[in-house]
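**Q** What follows is a group of structures, each given as structure tokens.
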Structure 1
Amino acid sequence: MVQTRAKLTVYFEDPFWVGLYERWEDGRVEVCKITFGAEPKDYQVYERMLAGWDRLRFSPPVAGEDPAGDRRVNPKRMQRVIRRALEGRGNGTKAQQALQLQREAGKKERRTFTRQQREAERERQFALRQEKRREKHRGH
């Protein structure tokens, strides 16, 4: 039996409102990103979905488990899981986590480069001072 499920999440991604449309079918997921611009009303989202359904470009299907599943989760347990996820480093989507790692790597590179430049400048200043000292003592 083929199970199909769809989910539309509307969220604010500075500076636009974005809709993330997920389509689950037989353990595979396809995703489409829709940019709305200003904050859309419910009827605007519905009209956009009806009018532009055939023009949506979905990603290639990716194997994945349906997060909703058939099992209901205790609300208190769900709150604990969410709180733990927000406290640790696990917050954000996989893409956001990848971007964060990329930013941290860039920051580390900039720090090492700046440190090397600062050391080179100190060595240059020291060499200039030494040369000036030698010049002062040369005449005597």
Structure 2
Amino acid sequence: MSDSRARRPDRGPSGGSIQHLKLKLMVLLIVCALPLFGSLSMWLRGISLVPLMAYGIVSVLAFFLYWADKRKARADAWRTPENVLHAVELAGGWPGALIAQQVFRHKTRKVSFQILFWVIVALHQVFWIDQLFLGSNLLALG
């Protein structure tokens, strides 16, 4: 009996495989750690529930926008503009977008899109580093 099933990558809903799943899950956990910790901290200290809610709700929205755009791409239909996808990512939907990119194998090979996507992720990281460790001094205006 062949051992090929044990080495076969996990399958996503689109029938494709998510290659290097463990590595990608580790990256997801790492980039989500600061925003999750910061959002939870703001909520538990009674400052605001908005960041925590926004990451969750907007990530679900981003996931479905990617899903819809992938379906439209396959059907050769009108596509969701990239600036809309990036705006949703910037609004806090980048975790959902990152998951959708891997699940649907969508927008993963377009370098210009990926560069801007990762700049958005980096901006969120810098924001939370500033909030959690620098007393909001780095991004303070004035």
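Read the figures in this text as sums done on the coordinates, not as results from a lab. These figures come from a predicted structure and were not determined experimentally. Cβ atoms are built from the backbone, for glycine too; each structure is taken alone.
**Q** With relative contact order in percent (Cα under 8 Å, 6 or more apart) coming out at 25, pick the structure among 1, 2 it was computed from. Show your work: numbers first, answer last.
**A** On the way: 1: 14; 2: 25.
That value comes from structure 2.
**Q** Further, regarding this structure: Comparing 1, 2, where is Kirkwood radius over Cα pairs in Å highest? Numbers along the way, then the final one.
**A** Numbers: 1: 20.9; 2: 16.6.
Top value of Kirkwood radius over Cα pairs in Å, among 1, 2, belongs to structure 1.
**Q** Matching task: 1.5 is the computed value of distance in nm of label points 7 Å out along Cα→Cβ at positions 21 and 93. Pick the structure from 1, 2.
**A** Answer for the origin of the read-out: 1.
**Q** Where does the value -17000 come from, among 1, 2, when helix-only ellipticity at 222 nm (-39500 (n - 2.57) for each DSSP H run of 4 or more, over all residues; to 500) is the thing being computed? Walk me through the numbers before you get to the answer.
**A** Values: 1: -17000; 2: -22000.
The read-out was computed on structure 1.
**Q** Matching task: 4.0 is the computed value of distance in nm of label points 7 Å out along Cα→Cβ at positions 85 and 117. Pick the structure from 1, 2. Present the calculation step by step, with values, prior to reporting the outcome.
**A** On the way: 1: 4.0; 2: 0.6.
Going label by label, the one that fits is 1.
**Q** When distance in nm of label points 7 Å out along Cα→Cβ at positions 45 and 125 is calculated, the result is 5.7; to which of the structures 1, 2 does this value belong? Kindly include the intermediate steps, with their values, before the conclusion.
**A** Values: 1: 5.7; 2: 2.2.
Source structure: 1.
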